[in-house]
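Below, each structure is written out as structure tokens.
Coordinate-derived values only; no laboratory data. What you are looking at is a predicted structure, and each value in this text was computed from that prediction instead of being measured. Cβ atoms are built from the backbone, for glycine too; each structure is taken alone.
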Structure 1
Amino acid sequence: MSEEKYFNNKECAQFISVRNYGSVAKVLLESQKKTWQQLAEGYKSLSTVQVKTFYFDGFRIKAQFNPGRIISSSAKVDSASIKERKCFLCPQNLPAEQKGIPYNDSYLILANPFPIFPEHFTVPNVNHTPQKIDGNIGGLLKLTQDISSNYMAFYNGPKCGASAPDHFHFQAGNKNFMPIGDDFQQLKNEYGEILSEDEDFILTAVDDGLRKFISMESFDYSLLVDLFDKFYKIYSLLVNSGEEPMMNVLSYYEADYGWRLLIFLRNKHRSSHYFAEGKNNILLSAASVDLGGVSILPLEKDFDKISKELLTEVFKEISISDEFFKMIKEKMTSAI
């Protein structure tokens, strides 16, 4: 890749030497706001977003009116549409003003010009390769650890909100932005079922009535990779579609607690509300951030009418069934 796309800053060298990529990313973002107009406009738009919070039993879901996300929320991700456009994550197609931080030889840390978080990044592979988490969970874990001074990381499946399903990438943003970061322990206590645990890890299944997810907690990198690989194989066999089973993954890391992976299990990309006609239409294309507790609504009409009841309908419709969740829990329990 051409070095002209690299962000060169003396302040970053010290951070990179100790793998503090969270601080490196922050320096990149602040610099890019000054030199890249599209990014500056994206953050100006973000400063005007409106938010309202809905309280459920033991957790919260926020709704964010964010007009700047209209392109991502309405993105066409069918094969024909993808073939007709240039890949916007390939280095040669990036805007001239956009610069990135090389990461682990295979990735580029970029400021996201359509932010949801106060500080939002995209981390694409430098090569044009399909969005697929199988075999790449280790990369997500390492990224999470290396940016953990400021951020968490996440993955949207190719049919679960990734606006570039043809180009492998992660995203990252502020740690405490999504309510699930603070609500996790209460969710786990009230709605969780521990499937397996020992001194090295805890594997929990959570169903809070809206979302169904598996959590994996450990200090041990290799153990987590192995645990996720077992889960992926089980989930894939049960789905039996020949494609990646539908999921969104949130990844957190703290030096005192280790890693926490939250894997949301789905059976739909978009709910029926997205395709409804007239007043029943809601442009809500749920991905990792939505499932983490911040539902992104780019249209004011949808923000005005969104409610606890509508959010419940959307999330329950895109989540796997109770019966399927039960099968996954049984298979995971017997596999460990």
Structure 2
Amino acid sequence: MPEKMKALQKTFPQPGAEIKEIPIPEVKPGLVLVKVEVAAICGSDQAVYRWPKHIAAKTSPPFTMGHEYCGMVVDVGSNVQNFSVGDRVVGETHVPCGNCYMCRGGTQHLCINMKSVGKTYDGCFAEYILVPESCLIKVHKNINPSLGAIMEPLGVAVHALQKTNPCGETLAVLGCGPIGLMTIAVSKQMGAHIVFATSRSDAKLNMAQKMGADYQFNSRQDSVVEAVKAATNDEGVDTVIEASGSKEAFIEGLEILKRHGKFCLLGIPTEPVLFDADLFLIRKELNITGVWGRKMYSTWMLVDQLIASGKLNVNPLIGDVYRIEDYASAFEEAASGTVQRIFLSPG
């Protein structure tokens, strides 16, 4: 094995990134070294690349970017029990401490001392990544590595639907980025009766239809509230999953929910959202929840089962693969409004 590797790093507190040659991490007890086959560019990676104020306030360079990946185990430290050289694995983004009251209570994904791969823990936009055993999930050796790499965002969609349980209900997904589109596809597999999709992009709405959405509305052109209420006998929907992070979509979601409806937030707003608590929370008795990543590990188990069933098809969301040296072009395509995940290949 070589001593050094290529890595795409955030080395300065301003927009952009650069390829650096750095030492391959040393394997230590409890840690696993993974050779990265392919890594996906997430919306949060794009934010790190652009370096807006809300990211700069929480993260300090230098660090290796990226958190969605699939790869092969090439070395394991002492005390590693569940992985061996040659295993194909995918990665959990959250690096929990294992000792705080959240971790000890079975909610490691909400760890008080959480580190985040690709931000506060060196990430996967590199030839190798070294992670704790607890942050790996073994997958079938024949899986398409790109499909493996998007199991992490697919898990966000699954976690949201685990919380809301849309079986037999009407559901609205606001925002049709990759996670929103995955939410639509999974909701149909979980028995959602009617699914509404909203986006500002007709291309994304076309993909939403392919993923199973029964109604598609362009929020730039259509009156979403009127359209949804007209299609639901003026009652509204049972569940809203807000996947855009838009404050306008947040308010629309509250307006289209029926009384005692379920509102699940997985899009991340970049600014505070103001709304009428009396009108929505109190008088409608809405149930509002958030989603932060995936449950470790029940969400991962369900994701694996959905893929193994062959009934869930998210392959249309798999986009182009770029060499890591061509990261600028990859980030440009990822930011272009494409409906697909874009990938980097470090090898």
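Assign the value -7500, calculated as helix-only ellipticity at 222 nm (-39500 (n - 2.57) for each DSSP H run of 4 or more, over all residues; to 500), to the correct structure from 1, 2.
Here the read-out was taken from 2.
Using Rg and Dmax of the Cα atoms in Å, for residues 33-232 alone as the calculated read-out, with 19.1, 61 as its value, let me know the right label among 1, 2.
Working: 1: 18.0, 51; 2: 19.1, 61.
Answer by label: 2.
Distance in nm of label points 7 Å out along Cα→Cβ at positions 25 and 321 was computed and gave 3.8; which structure, 1, 2, did it come from?
Details: 1: 3.8; 2: 2.3.
Only one of 1, 2 returns 3.8 for distance in nm of label points 7 Å out along Cα→Cβ at positions 25 and 321, namely 1.
Check the numbers for distance in nm of label points 7 Å out along Cα→Cβ at positions 81 and 209 across 1, 2 and tell me which is largest.
On the way: 1: 3.4; 2: 5.2.
Structure 2 gives the largest value of distance in nm of label points 7 Å out along Cα→Cβ at positions 81 and 209 among 1, 2.
Once percent of Cα pairs over 39 Å apart is calculated for every structure in 1, 2, which label goes with the largest value?
Details: 1: 9; 2: 14.
The structure with the largest value is 2.
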